[in-house]
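Below you'll find the structures, each written out as structure tokens.
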Structure 1
Amino acid sequence: MSLEDMSARSGIHSLAACNGATAGGGYELALACDKILLIDDSNSTVSLPEVPLLAVLPGTGGLTRVVDKRLVRRDRADVFSTLVEGIKGQKAVDWGLVDAIAPSSRFEEIRDEMAANLAENGVDRSSRKGIQLDPLEVVMTESARRYSFVSLEESDDQRIANLTIRLPEEPGPVDGEGLRALGCRWWVFQALRELDNALLDLRVNRPRVNLVLFRVLGSVETALAADAAFESEDDWFVNEVRFFAARVFKRMDMTAKTFFALADEGTAFAGTWLEPALAADRCYVLDDPEVRVNVGLSHSNFGMFPMGNGLSRLETRFLGDKEALQRISGAAGVVHASETDALGLATEAMDEIDWEDEIRVYVEERASYSPDALTGMEANLRFAGPETLETKIFGRLTAWQNWIFQRPNAVGEAGALQRYGTPTRPEFDYSRT
């Protein structure tokens with residue numbers, strides 16, 4: 001998805017120059033590029049042989065891209081996806097599996113011509129000076145990761161984690177020149193990088209975590225003031241950070257953990273930093289006259305960080321309810337906790353007397369559920385609205401692939417993955433429902 005996002009939003013195009021057999025994950029990578037060139041040497045093919053060879057699916061969206069992006073006819077796609085030897089030469093062009101072929105004698109020449117054509121349609125970057133990305137500073141223990149602005153801490157039983165972002169006291173510069181001078185030390189960019197890293201850690205290193213409690217601590221006014229940086233689209237660096245933010249929030253959408261956003265005293269879910277609350281499966285707000293709790297809305301919440309379905313998180317939240325969206329739009333700025341329920345920003349708003357007990361019950365209840373069932377449920381509920389390439393891959397294909405990878409036909413003693421590369425054919429249970 002990063003190659004496709006880079007092409008669509010940053011104008012950086014990619015060419016897959018396949019000078020040999022391009023199978024499985026290799027062809028899936030090629031499918032993510034803008035153009036595909038295949039060498040025509042009578043031997044080189046493109047193929048997705050996972051189904052006939054391994055009894056699993058191409059794991060990163062290959063099937064979906066063949067029919068939805070390359071627009072290959074579904075019956076031809078069916079043949080291609082069950083053809084171990086793949087397809088080569090002019091037939092690969094005719095079926096839409098590649099854009100062009102080139103004989104060995106002219107492969108480099110045609111590759112360079114195609115690359116030059118793609119470059120001509122890109123954005124002129126000759127005057128830009130790149131930003132150095134310094135390594136993230138993180139203190140790690142067995143149960144926690146602590147960065148400059150982000151912290152991730154596991155509970156003792158490892159089923160619950162607290163993910164917290166701490167905003168600085170001042171918003172800092174908001175002009176492009178000042179932000180380029182800061183580079184990777186611009187706190188918004190740094191906090192996003194840290195959040196991205198923490199989400200990856202949650203995914204890969206903490207499989208037992210079932211529920212993540214998300215807080216953003218700081219000043220709502222600071223968060224909204226910092227969002228002024230994103231108002232202009234004239235600066236390339238600010239634009240790239242905005243695109244990066246969209247990818248980070250999508251990663252949260254597509255992470256197989258339950259997220260509860262907790263807006264209580266000292267929190268600052270506002271503007272860009274309201275997006276994690278909108279991405280969360282539930283958002284609880286402390287509404288008590290004795291406690292100052294606010295959230296905030298800015299232009300950032302109205303399409304700047306689209307989900308995989310192409311809609312903003314507010315549009316997805318209020319799908320088909322234009323009046324609710326209009327009310328939300330009219331409430332831009334600081335929103336008091338007492339207004340969040342009526343505006344639809346809170347799953348539930350409760351007073352301080354009930355807060356701790358109610359939250360504890362909701363947390364214990366959720367952490368006790370089957371993670372398998374929750375992953376399936378959340379994948380269905382998070383991606384309401386239009387179906388796109390991304391929602392099909394991450395809301396449907398990923399779940400199917402995870403299921404298939406656990407089935408005996410793939411991983412059993414006589415399954416295809418176990419017997420691949422041996423002289424013995426796999427043995428399948430042919431029951432099908």
Structure 2
Amino acid sequence: MSGRRGNSVAFLTLGCKLNYSESSAIAREFVENGYEKVPSGGYADIYVINTCSVTEHADKKCRSAIRKLHKQNPDAIVAVTGCYAQLKPQEILDIEGVDLVLGADQKSNLFMRVSQLREKDDISGERHSSARAYSCAISEVETIFPAYSSDDRTRSFLKVQDGCDYHCTYCTIPLARGKSRNHPIAFILKEANEIAARGIKEIVLTGVNTGDFGKSTNERFEELLYQLNGVEGIERIRISSIEPNLLTEELVKFISLNNKFLPHFHIPLQSGSNKILGLMKRRYTRELFLARVEMIRKYIPYPFIGVDVIVGFPGESESDFNDTYTFLEQTSPSFLHVFPYSKRNNTPAAKYENQVMDSDKSHRVTLLNTLSDNLYNKFVYQNSGRVEEVLFESTAKGGKMYGYSRNYIKVEQPYNKDFIGKIVQVVI
């Protein structure tokens with residue numbers, strides 16, 4: 001019982017930057033109430049695990065992490081939230097050591113639930129014996145948990161949107177995070193000013209479907225960008241990801257004309273085969289995707305363009321994969337984020353025929369990862385000799401420090417503490 005009385009808390013965040021922003025917001029509430037936040041994976045009295053469920057591998061990673069942390073301190077309270085917690089609460093409850101499972105509507109209550117459990121333990125004088133899940137049907141979730149990260153001195157991930165209405169045939173995110181919704185622009189501006197007051201210079205706008213911002217408030221994503229452009233103290237703004245069908249010419253032109261917004265785009269492609277895009281129920285064709293990339297390059301010199309790709313989707317033949325590979329060669333993005341298709345329960349694609357063998361998926365992942373390395377090296381070479389502004393971070397390793405250029409090239413140089421959190425001109 002003695003292990004329950006300490007005030008240390010550790011966070012383990014798996015998955016996307018949206019999860020990271022939410023974990024940071026929850027952590028601030030603990031710290032503001034007298035708790036000591038210790039490094040992820042360290043010995044703690046409370047473990048908070050913010051889970052991902054985008055693939056079966058992500059689920060396995062979550063289960064393994066929970067077991068490892070419980071073994072590290074069997075007396076610790078273990079609270080689990082995130083997408084996996086919403087989708088499969090009972091599966092998590094069945095893991096030894098789990099005390100609390102909190103669904104999509106309960107993230108803002110996590111600190112309160114942990115506090116209530118500790119009070120019960122103090123009264124009873126023994127470890128709480130039964131795990132408890134707090135959740136509701138995802139269709140009932142109307143609220144949006146406000147969040148931004150504040151652990152990094154240089155960059156903050158600011159949540160502007162949650163949920164998705166697209167229902168792609170492979171994806172569980174609408175089942176885990178609900179419908180598309182957002183805070184009003186005025187509220188987001190308030191949070192952006194809080195971030196600036198912390199001395200953080202760069203904001204990354206995050207969401208499940210960021211470009212879909214405004215559905216619940218009848219506002220426009222472009223208007224959000226116009227307003228954020230006026231926030232004093234914030235010198236850089238990136239957009240974490242945007243669907244190609246939502247990437248408008250108005251938006252690209254605005255970014256090209258306003259120095260605060262960085263030439264960095266992350267655009268999900270998923271497949272370069274129109275047949276596969278149709279099976280996925282994506283809202284664009286390869287032709288539209290190419291047109292958006294060409295539009296970016298028309299207005300913005302040397303843009304970084306990152307692309308998500310899924311390989312081994314049911315029905316993806318060797319010819320379909322070759323279409324994707326050739327399309328990516330021709331489109332020449334800066335980086336590929338490659339995923340093997342993972343069958344997820346309660347999605348239409350899980351029932352499709354012609355499931356692709358794991359060995360074929362692995363081979364295709366390897367081919368695209370090699371292509372990604374070549375594309376990134378080509379992009380860096382194209383930028384060689386250019387003078388770029390780099391925001392240096394506090395991370396140091398082997399006497400080196402690191403930072404990112406405006407167009408997301410990672411730059412290293414000898415460590416200089418005076419450069420931390422500063423924007424410095426560097427020759428690439």
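Throughout, read-outs are computed from the coordinates displayed, never taken from laboratory work. Everything numeric in this text was worked out from a predicted model, so none of it was measured. Cβ atoms are built from the backbone, for glycine too; each structure is taken alone.
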1, 2: which one has Cα Rg over 2.2 N^0.38 Å, as calculated, at 1.01?
2
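Comparing 1, 2, where is distance in nm of label points 7 Å out along Cα→Cβ at positions 39 and 319 highest? Kindly include the intermediate steps, with their values, before the conclusion.
Working: 1: 4.7; 2: 5.4.
Going through 1, 2 one by one, distance in nm of label points 7 Å out along Cα→Cβ at positions 39 and 319 peaks for structure 2.
Quick one: log10 I(q)/I(0) by the Debye sum over Cα atoms at q = 0.12, 0.14 Å⁻¹, for residues 151-398 alone came out at -0.68, -0.95 when computed from one of 1, 2, so which one is it? Write down the numbers at each step before the final one.
Details: 1: -0.68, -0.95; 2: -0.77, -1.03.
Traced to structure 1.
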Computing Cα Rg over 2.2 N^0.38 Å, for residues 295-406 alone for each of 1, 2, the value 1.36 comes from structure 2
